[in-house]
Structure 1
Amino acid sequence: MYLHLGGDRVVRLREIVAILSAEGSAARAYAAQAEAQGRLVPSPEEPVHAYVVTRDRVYASPISTTTLARRAEQGAGGRRER
């Protein structure tokens, strides 16, 4: 299953490590560090509301953490993908 992050971006549910709100200073610092390392995939749309963390990349998303979490749960049929 996949999670739509906004625009034309999708990520496999099983690759997601965390979904962080872009409003928190810790999340912004984490995103800045990922950008410095070349791991941040910027959002094609503004403003950024969330960061979706995978092992290899950090995706900026214009979609709220609540909506992303709901989509992930629905996409997994109400259960976590293994």
Structure 2
Amino acid sequence: MNVYKRYITIADPKQLVLSDLPFKAGQRVEVIILAEDNQKATLAEELKKLFKEIQAIHADNPLNDEEIAAEIQAYRRGE
């Protein structure tokens, strides 16, 4: 099976127009429409933003090895 993929933005929800397709007239094709999951993209952007914020905090107040070890021990003790 040959696969042809194209991304489009819906302008009119009542119709979908595909043009300049690489198929022959009369050739039978299967059409599957998948809507983009904007929630995943939004979550990914929020996660990237959070990472940048955390990195900025660390850049302004870097921890040394002793502080890191103390935090790990405190976590393990349930503090």
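Computed over structures 1, 2, mean count of other Cβ atoms within 10 Å over residues 7-14 reaches its largest value in 1.
Compute mean projected area of the Cα convex hull in nm² for each of 1, 2 and report the one that scores greatest. Intermediate values should be presented prior to the final figure.
Values: 1: 5.0; 2: 11.7.
By mean projected area of the Cα convex hull in nm², the leading structure of 1, 2 is 2.
Among candidates 1, 2, the computation of distance in nm of label points 7 Å out along Cα→Cβ at positions 23 and 71 that gave 1.9 used structure 1. Using helix-only ellipticity at 222 nm (-39500 (n - 2.57) for each DSSP H run of 4 or more, over all residues; to 500) as the calculated read-out, with -8500 as its value, let me know the right label among 1, 2. Structure of origin is 1.
Any read-out appearing in this document is the output of simple, stated calculations on the displayed coordinates, not a laboratory observation. Everything numeric here is computed off the predicted structure, so don't read it as measured data. Cβ atoms are built from the backbone, for glycine too; each structure is taken alone.
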